[in-house]
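In what follows, structures are represented as structure tokens.
No lab work stands behind these numbers, since they all come straight from the coordinates. Because the structure is predicted, anything quoted here is derived from the model rather than measured. Cβ atoms are built from the backbone, for glycine too; each structure is taken alone.
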Structure I
Amino acid sequence: MKRLLLPLILLIGITLTHAQQTLEELKAEQKPKKDSIAAIQARVDAIQAKIDALPGWKKGAFGTIGGSISSFKNWYAQGTPNNNSGNIGFTVNAFANLNKEKFFWRNSANVNLSWVKLDDKDDPTDSDEFQEATDVFNITSLYGHKLSEKFALSGLAEYRTTLLSNFNDPGYLDLGVGATWTPIKDLVVVVHPGNYNFVFSKGDTVFESSLGAKILIDYVKQIKAISFKTNFSMFQSYENSNLSNWTWTNSFGYTIWKKIGVGFDFGLRDNKQEALNFALAQTPPTATSFDDVDNDLQSYWMFGLNYKF
């Protein structure tokens with residue numbers, strides 16, 4: 001028996017040693033190939049950076065789609081044991097930018113729409129239709145005459161409203177002139193001390209147009225599989241601080257496979273005119289003037305699948 005064990009142990013030891021040597025040899029062979037791939041990718045990135053720096057139109061878009069549906073029957077642990085529910089939403093961020101030696105023209109659009117439904121089967125009076133939830137539409141056009149590589153005299157037109165309900169009620173159109181600063185690639189800072197904020201609304205409402213200053217900060221970045229966009233838009237009225245407003249929107253996208261990945265969007269807004277208009281529409285009204293309205297911070301967020309166009 002001992003005579004059999006000794007050759008067997010030697011054979012196992014030789015096999016393990018050979019396997020270890022083979023693994024180390026494979027790793028050693030793999031390392032220069034990884035270095036070669038990294039070097040090739042670095043050269044590709046450098047060429048792409050030169051392409052991006054060339055004057056001309058640059059266009060792109062990415063978006064997020066999220067949704068779910070559910071159905072419950074005799075689920076007594078919840079308040080509505082028999083119901084069908086669902087939600088669906090999407091966002092699209094698109095841009096078309098022209099860069100020339102003496103001027104630039106930057107255009108962007110942001111659309112964020114979503115619907116929700118809760119159909120209580122035990123309540124024949126409730127709605128079984130999808131209802132509007134998030135409703136954001138924003139387009140911006142910025143033209144600049146370059147004074148230097150980083151500074152330009154500029155003019156801005158920005159329009160914001162809703163699409164699904166109350167289109168252009170309210171709607172905001174900012175028209176102004178001033179200066180634009182581009183300290184780094186993909187970052188745009190707009191300061192327009194001469195800006196008029198047109199507010200469109202129907203009927204007898206609290207909305208008022210006014211003269212003021214406009215600040216816009218926009219940053220869009222693509223780092224390999226990650227897409228990122230943030231936009232901050234603020235209007236400061238010279239006539240009445242109650243007429244001022246600001247909106248901050250953010251979109252993140254991470255590509256996992258080909259052009260499909262995951263996305264996350266969120267936004268914040270402060271607008272006292274909208275808060276008072278909403279309060280006056282309640283029965284009974286929860287406020288009657290700017291002085292007694294609860295101007296809570298507005299917000300939204302959405303997480304779902306992402307597709308890069």
Structure II
Amino acid sequence: MSPTPVFLITGASSGFGEAIAYDALARGHHVIATARSTTKLSALKSAGATVLALDVTSDEATLAAIFREAHAVHGRITHVVNSAGYVLEGAVEEASGKEVFDIFNTNVLGTCNVARAAAPYLREAAKEDGQMAVLATFGSLGSWLSGAAMAHYCSTKFAVSGLTEGLAEEFRPFGVDVCCVEPGYTRTAILANGPDGVSHRVKTARQLDIYMHQDTDAAKMRAAIDAYNGNQPGDVVKCAKVIVDVLTKEGVAEGKAVPVRLVLGSDCLEVVRAKCENTLKLVKEWEAVSVSTMRDEEA
């Protein structure tokens with residue numbers, strides 16, 4: 001019998017992190033649920049999770065200490081799920097340097113920080129007979145398609161998906177699987193409005209009239225986000241079940257390899273297909289020009 005998986009989950013106070021934690025617990029897996037504040041993890045603690053405070057933007061020494069503490073709980077960490085992240089809404093011109101740094105610091109550098117801290121524990125777990133070791137990151141439909149007023153968020157998700165592909169190659173020789181989860185619009189609180197630092201949807205402090213005009217793409221995107229809030233077609237509980245299946249090779253993933261990129265939702269599938277088709281069309285249109293830039297063959 002394989003050892004019981006031990007999940008360490010960031011951003012577990014809501015959304016995907018919380019749903020994955022509950023699904024893993026329901027299967028009898030061990031869960032170490034983390035968030036910046038443990039006050040929002042009381043329900044998970046009552047459900048059987050160990051809870052720890054963890055901010056993905058912390059310095060290396062702090063994160064190393066938290067991972068040592070987490071490892072000591074069950075003597076191993078087999079699955080690390082980094083779901084911490086948020087949305088910055090606003091045109092590129094509207095966003096301050098600090099606002100841009102902050103979202104990249106959480107969504108991208110935070111992913112790097114967690115991967116760096118998790119690496120030795122996942123390598124150790126992979127050596128155990130019958131034990132899987134997996135790092136999961138979170139991309140998005142926005143990993144494939146960007147847009148006005150959402151360029152910062154989408155670019156962080158492009159970055160996470162690309163980072164994950166590189167991590168997969170780096171971790172593969174040690175028997176550690178790496179997967180980037182890329183969900184479409186899923187009904188969580190990520191698009192809800194709220195005060196900065198509380199909501200997962202943060203608006204730029206500066207909002208310029210030229211981008212608020214209803215005919216601009218930025219204004220149309222803002223309106224679309226408002227309309228999607230609370231009406232997203234994706235089911236986070238169903239997503240969590242598939243994610244845990246994939247990360248443990250159970251259920252719908254039995255007998256399958258852990259994919260480097262896991263697309264969830266029919267809306268995300270449509271975006272991926274259209275992106276690939278449009279990219280191939282672009283390549284064909286400019287193929288002759290692209291080839292013309294190569295060096296002439298030496299005689």
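Assign the value -7000, calculated as helix-only ellipticity at 222 nm (-39500 (n - 2.57) for each DSSP H run of 4 or more, over all residues; to 500), to the correct structure from I, II. Answer for the origin of the read-out: I. State the single structure among I, II that was used to calculate P(r) over Cα pairs in 20 Å bins from 0, in percent, giving 24, 43, 20, 10, 3, 0. Derived from the structure labelled I.
I have 20.1 for mean count of other Cβ atoms within 10 Å over residues 143-150, calculated from one of the structures I, II. Which structure is it? Attributed to the structure labelled II. Taking distance in nm of label points 7 Å out along Cα→Cβ at positions 39 and 119 as the criterion, the top structure among I, II is I, with the largest value.
When distance in nm of label points 7 Å out along Cα→Cβ at positions 199 and 255 is calculated, the result is 4.2; to which of the structures I, II does this value belong? The read-out was computed on structure I. Matching task: 11 is the computed value of relative contact order in percent (Cα under 8 Å, 6 or more apart). Pick the structure from I, II. Value 11 for relative contact order in percent (Cα under 8 Å, 6 or more apart) corresponds to I out of I, II.
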